[in-house]
Structure formats: C-alpha cells, structure tokens
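Just below sit the structures, each encoded as structure tokens.
The numbers here are math on the coordinates, done by the rules we state, and not lab data. Not measured: the values here are computed from a predicted model. Cβ atoms are built from the backbone, for glycine too; each structure is taken alone.
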Structure I
C-alpha cells in the first residue's frame, strides 16, 4: 500500500493535472515526491526514462505527461499528437514494468470514447464506434495506453489503473487561444473582451455542444484514492456530473467577471466537436470515490489563479 513515505513519481508535474496532484500530495503530507524537468529528461527517450526509473525506484507512478491541446491544435498537429503521446506513455508504462513498479495511474481523457457514444458514457462503450475526427490522433494514443495497461494487468498481475476524466479546468491551466481547451479559452476570450471594452465577442462553433466540466483537484484526489486500491477494473471514468452547453458556460463566465459585450458564434459545426460528452462514474463511485467540489467555488479558485498571472 502507498503511505506518506512512499516515493511517488509524478510525470508531467508542471501541467494542469500534474501541478494539482503535486499540491494535493503535499497537502496530505506525502514527503517523497519525485519530479523531473522536461529539459533534463525527454520522456520520448526510452533509454533515459528507463535509467531514471531504475535510479529513483519509485513505489508508484502517476502519468500526467502528454501533448495536449484544444480542437485547433489537435486538428493542425495530428502527427505530433499521436507520436509524442505514444512515445511518452509507452516509455513510462513499460519502464514501470521492467523496474517492477506495480502501482501506476495513467491519466487520459473522455475523448477516447466514440463520437456518437451512448450517454452517459460507460467504460464498456470504448471502441464501439468511430472517434471524433478533430482529436482522433490524441484519442487513439490514449486508447493504446489503456490497452497497454490492461494487457500488463492481465499478463503480469500489475495494478495499472487508467483514469478517464471529463473536461477539466482549474489553476495552472493553459489559456492560449490557439492551443487551449474550450473552458480556459472562454475565460481568456471574455477577459480580453472586458479589458479592451469590446462591443462583440465571437466564438467558434454553434455553442450547442454539451460538455461536462470537472475541477482538476477532483482528479488529484482520485489519483491518491485509487493508488491505495487493488481493483479489478483497469479503466475508470471520473466526472462531476455538472453538464451544460457551451453557450451556458460562456454566459456563466461573462456574468461572473462582468462582461457586457454581445456574444455571437460563427456557427461552424466542425468546431463543435462531439455533440455531447458526459461520463458514467458508477464504477468509481462503487469503489467509494465521490466528487466533492462545488462548480461555482471551483471557478472562483480558478479565476483568482488566472488573474494572478495576467
């Protein structure tokens, strides 16, 4: 079992999820957190990754490291999204196995599920249909990661768990309008509109696509929770159950930060992505996990962090 003195390696510690996990581990009193700067080890380099793990000998690994981005980034950089993610996760997962590290959390995304999946999305719906084209390379890489963990669990009796959260938001997010996910992009765009006193703000798509949003600290809590579970499921969904359409999220943020600009949409359906995406969390709940954060409070925490950096 994992305890406060266990050595836990968090791969991708500077990103949205990784930084949340580091904060949460420290808050809970974990003393031996292993991190590595990207400039010191390229996680696509198998030899260096294996050597690092052999030297550090962590008790558990949490894989947050990945090449991520919104619809536009996925659409424009397909080759990078599939290659980089396959290389990173394969090195980390296989490196765990050859160094006899039996506790591992692999973090993915609900985009692994079919574009027109039945809703709410159950884990068993994986591979039931075609993926959303705009993020297909990223999704395929993550599916490979799930199947890799599943195969190691079946063949070698490891305890590799794949957690698939819905859309995430929180402190330390990426707010770049070209590469971010939809919610941080909304925050950035409306903040700039208020700052520049714009009369109108135009968003991509129709605004009708439905999305579930989960506060990133929920995932951090879940990682620690499941590290101490020996379970029979490899793939487990995480979600808040908080679902709205894109227009509703835009109106919510505009009201919260005091934007009076006219809101419009370019109505290009390609930027809607999947029409609806809410995950079924029955498996996670059956193990005892529950989301605990209120959306309104979580937004206030997120926006306060955003303002500190802008």
Structure II
C-alpha cells in the first residue's frame, strides 16, 4: 500500500439502504445486493461527462463492472453492486467481499484480462489515467464503456462522485441515501468536537525517500478543518520537506499514515528534539479511510479525531 500511495502522490502533484425492496419479502429486505428491478431508479440511457471532459453514454444498467482504484470499488460495494463487480485493483482491501473478485492490476493494468472479463463498464480514476490513455482507447475500441472518475479534492466532489456512479449503475436512489448517511455521520462528529480547544497538526504522508506533507486545499486538510484542527502545513498541495525543514517546523502533533513512517521518526536522532516526539504526540491515523474519496469518509475523519481528541473519541 505504501508504494501505491507514494506513486499516487507523484501523479497527483504532476497534474487526486436499499432501493425498491419488496416489503413482502423479509429476506430481501436485508439483502444489500442490487437486483435488476432495483436498478430501475435511473432512466437509461444515461449520458455523463467524465474527468477528461468526454461524454460517456451508458445504454443500460451495467451487468459487469471493473473498478481500477480502491475508492471506486468501495463506492460500488456500498451501492450494493457486489454481484456486478467482476474485476478490481490489486490494492483493494475493503470490504471483505473484495477478496473474491478477480484482480486486474495495481499500478499497471492487464488489458487482455480486462477485455476477457467482458465488462459493460470500467471505472477508471483521474489520478491514475495519465499514461494509460492508449489503454482506454483500446478498451473503447472493443465496445467497453470507460468512465474516468474525477480525483475529488473535497467532500462535495466526493458526494458528486458517489452520485455519478449511482447514475451510471442505475442505483441513484441508494447513492443519494449514502451521501445523506455520510453527511449525518460527519455532523455527529462535528458536534462532539464543538467547543473543544483548537489544536494543530502536521500530516506526514511519506518519509522515504523524501518527506511529504498534506498541505492546504487537500482532501485530508478538509478533514482537519471539520474537527477544528489547524493544518500546520500552510503550503498548498503536497509539499516536500528536507529533514532540516521538518525539524524546524517543530509541530506539536504529527499525524502519520504508515507505521513505518512513525518508526522512521521515532528512531531518527535528528527528530528527537521535536516537541511532538518528546511529548509522545506522533500518532498513527488510518491511511485508507483518510485518502480514499468514498463511503468511509466519516471513518477517516474519526480516525483523525481519535488521535487529536482521545478524551472524547477514545484511543
């Protein structure tokens, strides 16, 4: 996962309840899979413009879907499309059911394998699309619809992504419900931190070979804002720090997304003078939920909140 996140960062900087259940069937009322009948909440054909500015028309609800990034995969599962998912990214690890799906590649994709699975729809992602334009053209040439999902940089764009995937897959009602659920979860978290003393944090997202931080205008920066935490990195985007610059920042709280990064900080004598290291305020947050623009958005915010306000959220 660390290799995936580091390569994703470089690419980014170069440019990031059931619907229609049968009330008479108690078993189906608890089934999260999407049936053909439930997919009728979207009127097909559907035409949407993707992240590359291309108009994509989906003639009917797709029966076979391949997702090329974990965030798209999580959205598909959250929309109840387990049965329709036939291929996923090598790095997908959530939910557990993803383990049963065929892997089509991680940083590079096996086009022959994707074509052999005969998907109706391939969901690509803006953060990964540069360099694979030829592959997309090949897929489209054999009649496979490819929709490039925008790299959401804030919550609103994440909601839009969920809604677009809902439209493309005929699960718009469930997508709307999912967005409402996320917003409710975020409201509950925000209420818990209301009135607490403001804090600040340095979000470190990589130490090898260089130190990278999450600055302003990033997805994780909005997470900090929601819980009243000031971002100690006031540079926009994902700035790189030298070891000397990192020490000079002397953040009182450092949040890291990998255990290896925590070890690199705690074991490096050069960082021993930093307040966060001396005071035990180097904290690990969940890398997946704080970076994937999808249904576990609120879980990512809560991961940060637990690190910053353990007295309220617990360790």
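For structures I, II, calculate distance in nm of label points 7 Å out along Cα→Cβ at positions 273 and 289 and state which one comes out highest.
Details: I: 2.0; II: 3.7.
Largest one: structure II.
When mean count of other Cβ atoms within 10 Å over residues 121-128 is computed for each of I, II, which one produces 23.8? Label of the originating structure: II.
Here Cα Rg over 2.2 N^0.38 Å is compared for structures I, II. The highest value is that of II. Which one of I, II has mean count of other Cβ atoms within 10 Å over residues 169-176, as calculated from the coordinates, equal to 23.8? The correct label is II. Can you tell which of I, II yields 3.5 when distance in nm of label points 7 Å out along Cα→Cβ at positions 81 and 297 is derived from it? Traced to structure I.
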